[in-house]
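Bear in mind that the values in this text are calculations on the coordinates, not laboratory data. In this text the structure is predicted, and so the values were computed from the model without any measurement. Cβ atoms are built from the backbone, for glycine too; each structure is taken alone.
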Structure I
Amino acid sequence: MIILNSLNEAKVDKKPVILTMGNYDGLHRGHKKIIRKVISRARETGGSSAIITFEPHPRFFLYPHSAPPLLLTREEKIDIISHWGVDIYIEISFNKEFSELRAEEFLKSVWENLFPAEIYVGEDFRFGLNREGDFNLIKKYAEEKKSYAEVISKFTISGEEVSSTLIRKYIQNGNVEKAHLLLGRPFEIRGTVEEGAKRGKEMGFATANLKVGDKIVPERGVYSTLVDIKEDNLLPSVSNIGVRPTFSDISQDILEIHIIDREIDLYGKEIRCLFVEKIRDEKKFSGVEELKKQIERDRDTALKNLVASHLLKRKLFWG
């Protein structure tokens, strides 16, 4: 996948460009519906599939104190889209100058640099100063340029519209199974494993510790999880998000991951932790022995859940 940082970097060749535009926060199944349409049309026409997106998300630039937490980091977003098979990824910097650009001026720049043969967007897509641009404007502009434009309807599951807002709600409530259904893949947290207090190792349950960063995190508690260390199979694990109330030694949430039935040194390595199912809420125990017994039960529950889920193949999470 070619990654560009502005429209001016795009070089139009003889291949038709099949384009989509949007914020694509979350890359959920509704977003996948649009992007797969773009990819399939590019293959059918012998063209190039392209996506225009914005960094940071406009809401984070315009309303930094009230913007919702991210479902994906920038790096995660690029990684997932590249695995889906998009040819050209154009990331426009959403800054003060761009936020004041009129919608028609933006479309003019799109056609001058890419001249898309076809363009597909979600029905909620808005752009330009004061969000004045919508699909009707895109369609009008495309017709003038002899291009084709189509709006893609929202994706629904059991009568429920898939949206980033709804997915955030499920994640924050600990319902990672429902979030998985709407995302089309497990919710994940990535990061570099840091050295911790090593209490888990002393109890016989060594953990890999990740800071949760700025993106959204599930409700505090214990979860069945899978760890990706770039092997063919994901590693079954049990993870805790919280502040270790039994020890009361931290004030900010941390993700502690215990890989089941495998000893492996992950300090300093980049890993992905995929959330499959919540086991229980975080709880303060009377002491180490009570905590150890509960961790053993959590480990057994997690392993049972993960084996039953048939989700151990790494390649399952890029389609």
Structure II
Amino acid sequence: MKGIQIPYNRGLHRFAVFTACAIFVLIIAGALVTSNDAGLSIPDWPKSFGSFSIPPLHGGVRYEWSHRAMAGSIVLLTISIAAWTLWTDRRLWMKWLGIAALGTVITQAILGGLTVLLLQPPWVSSAHAAVAQTFFCIAVSIAVFTGRRWVEEHPRTELDQRRPALFTLTLLSIFVLYVQLILGAMFRHHGLSWWPHVINAAIVALVLSWTAVRAISVYPEVDAVRRPAIAMLGLTVAQLCLGFLAFITRVMWGRDAAQPELPMVISTVVHVAVGALLLATTVVLAIQVWRHVPVAFEERVPGTEQKPVAA
């Protein structure tokens, strides 16, 4: 991700930020569909009740149709940003990232259709949720890579000689968050009990706290690392509290509810939204650690002492 010097493109960056924000709103809309048990309110796809016109928006239909309409708009935004990146950005890896965003949104649309056509099998619905958050992380990454700070700054790197390396910890954090995302999606879609999700939440809290504290305490002077680490730690605490609230409203209070009640819906939707922000923030931290704190390893040179060498 280094080497080619390009001018800052304000228009592309602002459009990338707008697209990432729009995808975040789409994730919230999807959480509203799931939390209100509205996934099959429209029984066909891609049409709605056999037509492409707007159906009467009542009951769960308003959540499902609004989600589909927003998803269609996101597809257009993604096509635009992929084309813009391919046309104007001279970094080859950025062109591939734009293509990856387009491929991910197409995959997401297909999974959304299969969710309806196959009557919401838990594995398809969970994959739909996981790909949605992956898509959001790609969009956030594009916004970071097109930003003025990334394009114009000359980062001061510090070799990381600790074991495990901070970059390794960020990758581990992303992994446990994905496991948590899948377990939570399986639980919400009635494909798994709640206890694996709760047990893994403790692992997530431990790993993310370890990563954030390491970043903040060892590299406090590297703003690009310190800021997302602080955000990640704060979001982790918030997510744990929201997870506990969602557990109480959904498992304890709402177990026998005929319809999803408002506290259940609100707690679940906010829990999903903060989870998406937490995953994206962790990805940003991993990117900044890769750039500013490269891993060092010890290489023995004959006739000399061991010296740390950047990987």
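Tabulated values for the structure
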read-out: Comparison of I, II by relative contact order in percent (Cα under 8 Å, 6 or more apart) - largest value held by; value: II
read-out: Among I, II, structure where FRET efficiency 1/(1 + (r/R0)^6) of positions 16 and 56 (r between Cβ atoms, R0 = 30 Å, to 0.05) as derived comes to 0.45; value: I
read-out: Structure responsible for 38, 25, 15, with semi-axes √(5λ) of the Cα gyration tensor in Å calculated and labels I, II on offer; value: II
read-out: At a computed 3.1 (distance in nm of label points 7 Å out along Cα→Cβ at positions 8 and 208), which of I, II; value: II
read-out: Value -24000, calculated as helix-only ellipticity at 222 nm (-39500 (n - 2.57) for each DSSP H run of 4 or more, over all residues; to 500), assigned to which of I, II; value: II
read-out: Parent structure of the calculated result 2.2, given that distance in nm of label points 7 Å out along Cα→Cβ at positions 240 and 264 is the read-out and I, II the choices; value: I
read-out: Ranking I, II by Rg/Rh (Cα atoms, Kirkwood Rh), for residues 176-287 alone, the structure that comes out highest; value: II
